[in-house]
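Below: a set of structures, written as structure tokens.
The numbers here are math on the coordinates, done by the rules we state, and not lab data. None of these values were measured; they are calculated from a predicted model. Cβ atoms are built from the backbone, for glycine too; each structure is taken alone.
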Structure P
């Protein structure tokens, strides 16, 4: 099976002191043990870069340097497969935002689903399961529920 990893899962893996890190790590280990295909998109890397390079004094920021953040992203790029943006991902995202009347920050979630749909990836691993409930045709799974 194919699994798309949301940025919030990667961020838990990156931040060593996060209380949800063991949950994310366990889900990753279980999926790897089953030889599942694991994917990400450029948008996910952009979201991670944003959080990692944001000062720690600012809401949710990790305060990493660009060089430290680059090392983290290189690990993701090494161990996960990129689903690149293309015309099909753009068209599917546009279809979703209109069909579901998406507005505001939720356009980013629709973009993830657009990429997933364009590449026929049916499983999304995320800690923000509620954000994706409006979208049909995908399984939205919290890392704690991976067995």
Structure Q
């Protein structure tokens, strides 16, 4: 029998083991993938949640890799994964790259991709402001405090 590469830190079992003790292996596969060898072909029993997490990681890994590759090649503005970076200066793009990598590491460490998505959303808002000088001017304008409206509880 040829054993598959162990990609998920999984257990490798024979199909006969699965048939004899389906409940045990299904319960185990809910938390960790199980590889079943069927006629020398590895078949993975894996939860939808685990696949979803792997897909998120793949999506964000590809996005970060493509963006950073663009930075290295000096073509970050041609990056289709983050098209709004065209409105950022070179210095801001480098800062963005550092923050994306940091947010990626944090997200990956705790399997919470909202950290990275929040970073992307914040930088997208920054790019929107950078793209519209009138908007930036309006947001940064000092207002007359006497025109503030008091909010009462």
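Quick check: 13 is what I get for relative contact order in percent (Cα under 8 Å, 6 or more apart), calculated from one of P, Q. Which structure matches? It traces back to Q. One of P, Q was used to compute P(r) over Cα pairs in 5 Å bins from 0, in percent, and the answer was 2, 9, 19, 22, 22, 15, 9, 2. Which one was it? Checking each candidate, the match is P.
Given structures P, Q, which gives the highest value for distance in nm of label points 7 Å out along Cα→Cβ at positions 29 and 133? That would be structure Q. Between structures P, Q, the calculation of distance in nm of label points 7 Å out along Cα→Cβ at positions 45 and 109 yields its largest number for Q.
Taking helix-only ellipticity at 222 nm (-39500 (n - 2.57) for each DSSP H run of 4 or more, over all residues; to 500) from the coordinates of each of P, Q, which one would give -15000? Computing helix-only ellipticity at 222 nm (-39500 (n - 2.57) for each DSSP H run of 4 or more, over all residues; to 500) on every structure in P, Q gives -15000 only for P.
Between structures P, Q, the calculation of mean count of other Cβ atoms within 10 Å over residues 21-28 yields its largest number for P.
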